Structure P
Amino acid sequence: MATRLERILIVVLIAVIILVPLGCILVVSFLVEEESTICLNTECMRTAVQILDSIDHTVNPCDDFYMFVCGNYMRTNFIPEDKTGIDSFSKIEDSLSHKLRILLEEPIHKNEIKPFKFIKSHYKTCLNSSQDNTDLLKYTLRQLGGWPVLEGENWNSRNFDWRNLAHKLRKAGLHSEMFLVINAEVMLNNSTQRIIEIDEPEILYKEYLKNGLDDKVTKAMYNLMVDVSVLLGADRNKAQEEMGRVIKFLVDLTQISVPLENKRASSSLINIMTINDLELIFPIVRWMSYINNQLLGIHNVDKDTKVNVLYPKHLKKLNALIIHNNERTIANFMFWMVVVNEIQYLNQPLRDRLNDFVKVADGNTENTPKWKDCVDDVTQRLPLVAGALYVRNFFKKEAKESMQNLVDQILKQFEEHLQTVRWMEEKSKERAKIKASTVTSFIGYPDELLDDKILSDYYSELGDPPQSYLLMDMKLANFSIKSYYKFLNEPVNKTDWRKQHSPLDVNAFYETSTNSIHFPAGILQEIFFGHAKPKFVNFGGIGFLIGHEITHGFDDEGRLFDEKGNMVDWWSDSTRDAFMENALCIEEQYDNITVPEIGIKLNGANSKGENIADNGGIKQAYLAYKHWLSIHGRDMSLPGLSNYSNQQMFWISTASSWCSKMRPEKLKYMLMSDEHVPMYYRINLPFGNSKYFANDFNCPLGSNMNPVTKCEVW
């Protein structure tokens, strides 16, 4: 009989025999389970490499999250000599350009629809850099009355009227909106009707020119004016004298322009009057004939036609400026604006001179490759055709369905979030919920772009492409103008495929008049969106953009419009006051920041809408992701990054999509003219305002990324 000790040893041995294999099984099972949660497909591997290559582990995420995620990106990436900066958006744009180049350089097939033949022909004509349109442009200028600086003493001011010249330029398909822009837009306070709007023109490098004649870029532009006119045949001494007056006029024109922050939507932009009243108040032009001439007979107005003058004070200043300058200066200015818009089609010395100016203004040191310029040009002139080519060859229809599902989740999250907003009283909250529930989404591209007949019919008036690239550009400009003004003769259709954004736009949009969000195929790329990635990548990438665009419907501009897209006051006094107080917190928070690289402060007023959308957008995307986790338990992880939680990876993957590097010149002009702040602040400030971020990274209260005072609107 076994002794007690033997019995104990037998029990222990049996236990070891059973438990050791069981333990091994459990360990192996755990390791297999851990490995099974790591996403190892190609998309995930690329995403992991992108993030790991960007992260700087020497930075504490609670000190500076952007530099934690993007510090190594900043050190190891270099801006190409022909670019002003690099980021995810420019990377996508480069990829799209290469894909379009492949399509455009394919031979023209006889069975192709005419729009595809036209765009390929347009591209090939552009590539033919030996073609010189300089003499053709000079001939065209003479036919239009002549550029005084070239004509010298032969130019007669008695034959000049700037309004008549604007009409001739419009008919020719040349730039004609130097002083006034005639828009055909949906009414701000009635989204079922269109109205003619009188707007001010966009002027390139306006913010530099406003600084006056001593500004570096202003001086460079003056030298460009002189050199271009001399290259076209002007006497240098005369060119210096006459272009001196033109640059002074241009500076004066920019200095009477409307400040950016005053262009944000408000009731001050509604100034509806008849053309008869307009002619009495602003005798700067004979308005009825001027507008009809600009509309090219597509639509006619009479004395009783109502128009909306967006900026009445600007018209008064413009009237005074034109009166105080002689005809020769005004003519020189108008023809200069025509020439500088067409230099890309002229001889090499003129193109080189323009490129030299751009290098001074933007900071790049090399020219963009010719093929890239040509892809950009045909895409701009024929956006629907280029978009149709792209989506038919490179965009998968399943992406639209996946994206729609993500949009629906974040929209639902925003509607639920409205229930928790404490500063809104109930009536305003109910209206906000109605508006959120009626947001429509447009994803990828309109299906009409897949229909040969619809596309061919739309472009049927184009005819055959001219052999001259300049003439082709003029023809396309004329076609675009006429197509745009035809909408004045049609009822408003809020889902009209012709009014949707180009599929090649690498951006996302919110449209107030239709209460809709738009995500073109161009933005639905792997950096922001993928089918086979962990959900935190999609929620943090394109999800942030979805939340951003939804929040635009409720920012300082979007809140002025109801669910039907009409500018109407649907907020109670107390809710409006609370919103303004919260929005002011955001404005002042950004206003207090100086960008150290160039010593310029952020413009909190001009960027307020975008900053509200960034702060609200990241919150909605995060809460939607948390809701997804609550249903599915956990997410996949990325190789090399499994030491971070799913929630932490949401913030890391979001920030990694916004890593960027910019030349000082580009950064400076962005701060002067763009309603967006640099990407560093688009990450650190919204994340720093988020209690969820602070919790996920255990950031101490009072640290840089968990400040005591936080700002929140939505």
Structure Q
Amino acid sequence: MITERLKIWILLLVVAGCGTGTALAQKMVKVSGTVYNIAENRKVPFSDVTVDVYAAKTVAVGEDMKKILDSNDQEKTLLLDQEGKTTTDENGYYEILVPDNGALIFKVGLSPSVLKEVRHQMKIDVSIDEGVMLESVTVTAMRLVLKPEPKAPKIIGNMLIPYNTFKLPPYFGNRFSRLIIQPYVLDCETNDTITFARPSVYDGKEYALTQERKMGYDMNRDPLRPYIKAEALTTRAMNLDWTDTIIVPDPNRNYSCFAIVNLEDYSASNSRTYQINTCQTKRPMKFLQYNLFSEQMDPLQHKERAQIEKRNTSDKIQLSFLINSDQLTDTPENKQSLAMLRNKLKEIAESPGTVLKEFHVAGTASPDGHYSSNLSLAERRMRKIEQEITSILPQYTLERVYRNPHAEVAPWEEVVKLLERDGKSTEAGKVKEILAKHKDIGAQGRALKQLDWYATVIVPYLDELRVVNYNCLYEIYREPNDEEVMAQYREKGLKGSYTRYEYWKLFQLITDEKELEALYRRAYEESLEQKHPWALAGNNLAASYLERDTVDTSILEPLIDLSIHSTDYSRMNADGSRTEIVNRLEVVTNQLCMYIKKGDFEHASVLVKILPEDSKFDLLKAYTWALGGYFQGGTTPEEKERAHKTFETIKASSPQNEVVMYMALDNRAGNAAAKASLAKLPQDSALTWYFKATLSAREGEIEFMNTVIALSECFKRDKSFVATAQNDGEFNEDIIQAAMDMSNL
């Protein structure tokens, strides 16, 4: 060591001696500039670290000084001329006097020094890479205050898992004190307190005795007694590890965790609040791929009983007669109409659900001939048909029926209408002229008979005027048909009043999805008001919500009984008069999907146990358990087996899910398996690079640069991942900022 020091002194003396002769010819100049840090692939002035700047009188002397500085030997460095040295300020700026043909040597930390020849320059900027690999060293210092560093919590399912270590400095506590750590959870967006976690209590060995002696305190009545830890509070430095599992209402929101730390004894109490978990949260399952489905109930498989209603109905027939006679013409039409009349009246008389209210018989004669004779003929025809009706109906029915018989002679204007109907406008016009000249029906007839074409054109139309019209009005109690249901709905819409049977009909008749959803909602709300929830309407309403990615778990809650651990359970009512189906399979399936979409895995984990053992539901069950965090561990053999099956089922569902599940294990073995599985993903995908960055970040500071590069590649491919990373507890602010800078964002 002495020999080495002598060599250095001799070197410095020689350098100084050589410089004496040359200095006479040198000019001293003030050189200034900025020293930039180019580590982390960005060029920024040194601000948080000072750079030492040494002035050498010649370049040769500067090279010798550089060798000493690069040796990183502190003792040798102290032997250098300290008067010819300066340091950079907070902006990386420096000023120093140096000969104009000398050199400057820049040194920061353990990085290799940089030599710059002055060459008569008065401004010299220099770039230095501060990043160097350091050997592992241990630095020991004494903590003076309690200051927990906030950690990133983890959310799996509805479970927030905060953690931290409270590092108590020496003499923070003593054997007479009590330390209470009361964590609580805040919503990062609203700053509302969500819940208080279980407190952790550490008592000094003499705390209870002191309280009893000094304060007369009964420790058996201490409300914090269940939370007292076995480890006693002492004057020594202590590391108190804390973690908890807290159920949060919405796992899609960010939560932070604070802790009130209270230290008390019999004479004083000191309290302070610390943030122990950040809002940046680790969500290992956020990239899990899963597809949920909805189950519609087929109305045809769940038919509603028809409810008969009173319907006002009418039937009409027309019968034709021979000329100048009350005898019916022998035509198939007359026979068919008369048979229909008799059958209808007989049906009305015999049906218990039909009531005849009134019938009207109107006999009509043609205007050909004398008016009085024609009117008398019309009356005979009317009475004949009325007799047909009264002969079929029982006397008690006739007594309750309103009858209004009527006889008339058809006016000649009816002939005009018939001519116009058949397109004989010329003849119709001629008849109109005659009728306009003669007001009396008899005179009109005599004038028309003078026409050459009366017998060939007009007479055939008179047959159509020799008729009896029958109109029957009756009330019938029957189920409505499709046309009647749709007519009522088109008239009144959702404001109308419908029976359950009519709703059931409309479910099949309406095809528009929005209109059908509104109908489901109206029908279901009515059933809830009647305290009889309708499974068909409620389930299909929920299925419609799921199809458009809308969540409302309150819809199906009235249709599920969690005390019954099976689906499609047939339950009899109290008096045994009827049965109902509880926990219909479609209802349970849709509600489970609702819970998953909502992020309510606490309820989902209960409901999934009701589903039957069917391979159709294996993946849905696995999604539920995995998203809820039940894919590892377990306290019983059954739970362990279920966790293993869940992990393997989800892992095998897609290459992406294989990576996600391995990463969710959050241990070295899982991370290593995830890295190997990345080869199965598209290598140019932004998500693949995000996975790479996450796995690299888990390696710690040693992988800082690789993490930044991977995250930068992700940002270059998809900028939306910037917001994802900023809310991800896997990355700190330095990593994200460096990746953004590298991506020019």
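Read-outs: derived from the displayed coordinates by stated rules, not from any lab. All values reported here derive from a predicted model rather than from experimental measurement. Cβ atoms are built from the backbone, for glycine too; each structure is taken alone.
For which of P, Q does distance in nm of label points 7 Å out along Cα→Cβ at positions 366 and 542, calculated from the coordinates, equal 3.3?
Going label by label, the one that fits is P.
Given a value of 1.83 for Cα Rg over 2.2 N^0.38 Å, calculated from one of P, Q, which structure does it belong to?
Of the options listed, only Q reproduces it.
Suppose Cα Rg over 2.2 N^0.38 Å, for residues 430-685 alone works out to 1.95; of P, Q, which structure was it derived from? Write down the numbers at each step before the final one.
On the way: P: 1.18; Q: 1.95.
Label of the originating structure: Q.
Given that relative contact order in percent (Cα under 8 Å, 6 or more apart), derived from a single structure, equals 22, which label among P, Q identifies that structure?
So the calculation was done on P.
Taking -17500 as the value of helix-only ellipticity at 222 nm (-39500 (n - 2.57) for each DSSP H run of 4 or more, over all residues; to 500) derived from one of the structures shown (P, Q), identify that structure.
It was calculated from structure P.
If you rank structures P, Q by volume of the Cα convex hull per residue in Å³, for residues 566-637 alone, which sits at the top with the largest value? Mind showing how you got there, number by number?
Working: P: 173; Q: 126.
Comparing P, Q by volume of the Cα convex hull per residue in Å³, for residues 566-637 alone, the maximum is at P.
With distance in nm of label points 7 Å out along Cα→Cβ at positions 150 and 206 derived from the coordinates and found to be 3.9, which of P, Q does the value describe?
Comparing all candidates, it corresponds to Q.
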